[in-house]
Structure P
Amino acid sequence: MEVGTAGLRRPAREMYPHPDFLSALSRRRIPIIISSDAHYPEHVGCDFPLAVSYARSAGYTSLTRFSGRSPSQVPLG
């Protein structure tokens, strides 16, 4: 599942997905990635520290990282 920071820069002014949904995903051990959905270079990685806190508050302790097409889990930084 993607945790997206782009909503913070849009009219919604909130991270995606909704906190209740993200918590439900965490309880089911659905892995996550964090993205910024950047359309401008200055938005790449925008608000990632906030997204890490958001994921932690939903119960996550790790993120999914891909090397090639192989996923692995890394601790939340």
Structure Q
Amino acid sequence: MILENRLEDPYQLVKDNKWTWDKMHEMAKTAARELSGNDIMDKSDIWGLCTHWENWAAMWESAGMKLFEVDSFGEPQPA
């Protein structure tokens, strides 16, 4: 997908300290293709990024972001 879409080499971007969330998102959007003609991204289409929820949550949290915060009642709420 990198070559097919003429995207930058992500490994080189990391080496050059230019790999960011924004760059990953940009590249994933570029690689994605809606193929089924229904204007809905589903299992028939090409996704630029796929991951399990647990992996995404771990990456998000490792960047210092919060998925949930505790509210004034001590209950977890989406951040």
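For distance in nm of label points 7 Å out along Cα→Cβ at positions 21 and 69, find whichever of P, Q sits highest and give me its label.
Between P, Q, the highest calculated value is found for P.
Assign the value 0.96, calculated as Rg/Rh (Cα atoms, Kirkwood Rh), to the correct structure from P, Q.
Here the read-out was taken from P.
From which structure (P, Q) was helix-only ellipticity at 222 nm (-39500 (n - 2.57) for each DSSP H run of 4 or more, over all residues; to 500) calculated, if the value obtained is -9500?
Of the structures listed, the value fits Q.
Given 16 as the derived value for relative contact order in percent (Cα under 8 Å, 6 or more apart), which of the supplied structures P, Q does it correspond to?
Computing relative contact order in percent (Cα under 8 Å, 6 or more apart) on every structure in P, Q gives 16 only for Q.
Every number here is computed from the coordinates shown, using simple stated rules; none is lab data. What you see is a predicted model; the values in this text were computed from it and never measured. Cβ atoms are built from the backbone, for glycine too; each structure is taken alone.
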